[in-house]
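Trainee: What follows is a group of structures, each given as structure tokens.
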Structure P
Amino acid sequence: MKICVLGGDGYCGWATALYLSQKGHTVAIVDNFVRRLWDHELGVQTLTPIRPLADRLRIWQELTGHSIELFAGDITDYDFLFSALASI
């Protein structure tokens, strides 16, 4: 099954994407990274440091052989969302 996880950079979205990928589904992540932007703008860090999503995706593929595609953008942008979903 093809599955798109919205907010895949977040705590719940990331775990969901990994679970579904491990189960053999074709998984894509859509995220606009706004939370990371807010942290940067406020000059704060999360209590638990989180590696960049690109690093985590690469490591996941190296460990499991499963790839997860990333679409970076805002789901309120219709053209972006349509393009992302059409690509999955």
Structure Q
Amino acid sequence: MAEFLPGYEATAWFGIGAPKTTPTEIVEKLNKAINAGLVDPQLKARLVDLGGVPAPMSAAEFGNFIASETAKWSKVIKFANVKPA
């Protein structure tokens, strides 16, 4: 699509979140376990086989990623005047 429509972008990503009230030590423990899985050679290979791009990151980095995605796509929604059904 990008060859025919410069600037075209369509993405999908998956992540795991927790309520804001989750204690920091629990978030860090979950983050460590999830990131360990994402770099495990077998799991990483399977995700890549399915078309995924594993992206281990810290909880803060993931929060920043979500914020940037929200800002980016909210501009698209406003520009396109998209309304909920």
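Nothing in this text is a laboratory measurement; each read-out follows from the coordinates by a stated rule. Everything numeric here is computed off the predicted structure, so don't read it as measured data. Cβ atoms are built from the backbone, for glycine too; each structure is taken alone.
Trainee: Work out the source of -18000 here, i.e. which of P, Q gives that when helix-only ellipticity at 222 nm (-39500 (n - 2.57) for each DSSP H run of 4 or more, over all residues; to 500) is computed. All intermediate terms of the calculation are to be shown ahead of the outcome.
Mentor: Values: P: -14500; Q: -18000.
Answer for the origin of the read-out: Q.
Trainee: Now a separate question. Starting from the value 12.4, 36: which structure in P, Q was Rg and Dmax of the Cα atoms in Å, for residues 12-51 alone calculated from?
Mentor: Numbers: P: 13.2, 39; Q: 12.4, 36.
It traces back to Q.
Trainee: For which of the structures P, Q does the calculation of mean projected area of the Cα convex hull in nm² return 6.0?
Mentor: Numbers: P: 6.0; Q: 8.1.
The value was obtained from structure P.
Trainee: Figure out for me which of the structures P, Q the number 2.2 belongs to, where distance in nm of label points 7 Å out along Cα→Cβ at positions 28 and 76 was derived from the coordinates.
Mentor: On the way: P: 2.2; Q: 3.6.
Label of the source structure: P.
Trainee: For the read-out relative contact order in percent (Cα under 8 Å, 6 or more apart), a value of 32 was computed from one structure; give its label from P, Q. Write down the numbers at each step before the final one.
Mentor: Details: P: 32; Q: 18.
The read-out comes from structure P.
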